Structure I
Amino acid sequence: MAEASAPAPATATTTQFAGEICIVTGGTTGIGAAACRAFSELGAKVYNVDICPQEHTDAIFRQCDVSRVPDLQACFASILEVS
């Protein structure tokens, strides 16, 4: 009797997030930077919302202190304005 094979794992395509906007908080370093890179590679328009300036080019940077509501409101308003 033949053994059943497991289904192949799903793979992401470079257009999986085409036309989507991804907002990553803390995207300047570490896991956040990796998230910016991953979403960008999948076709998303990525915004890095962080207090520290970024050095990578995987996202559009918006300086923002996410612990301050007025900063968040202004940041999201500027993203919605251009998107």
Structure II
Amino acid sequence: MGGDEFALLLTEVAGIEDVANVAQKILENAREPFILDNHEVRITTSIGISDYPDDGEDIEILVQICRHSYESSQEKWTQQLLAL
């Protein structure tokens, strides 16, 4: 993973809907500006999700699926910006 990437491992979730709810909360909270050295800072966030064991049982496969999902979310975000 790169310097601006991180992974979350969610355990004991009932299904992918729970994971989607957590992702939505992360996105909502990331939209909120914060103060850094007396400057208001905003960040953009993209999330990739893979579902063990449905998407695979091997960590490399799961990360690859996350990256593909992440890249798709970034592409959609870029298209939305271009449409403005």
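Laboratory data are not the source of any read-out in this text; all were calculated from the coordinates shown. Treat the numbers as computed from the prediction; the structure is a model and nothing was measured. Cβ atoms are built from the backbone, for glycine too; each structure is taken alone.
A value of 22 for relative contact order in percent (Cα under 8 Å, 6 or more apart), calculated from one of I, II, originates in structure I. Computing mean projected area of the Cα convex hull in nm² gives 7.1 for which of I, II? Clearly, the read-out refers to II.
Out of I, II, which one gives 1.8 for distance in nm of label points 7 Å out along Cα→Cβ at positions 13 and 53 as computed from the coordinates?
II
Here helix-only ellipticity at 222 nm (-39500 (n - 2.57) for each DSSP H run of 4 or more, over all residues; to 500) has been calculated and equals -17000, so which of I, II was it run on? Going label by label, the one that fits is II.
One of I, II was used to compute mean count of other Cβ atoms within 10 Å over residues 21-28, and the result was 19.6. Which label is that? Could you put the intermediate results ahead of the total?
Numbers: I: 19.6; II: 12.6.
Considering all the candidates, the number was obtained from I.
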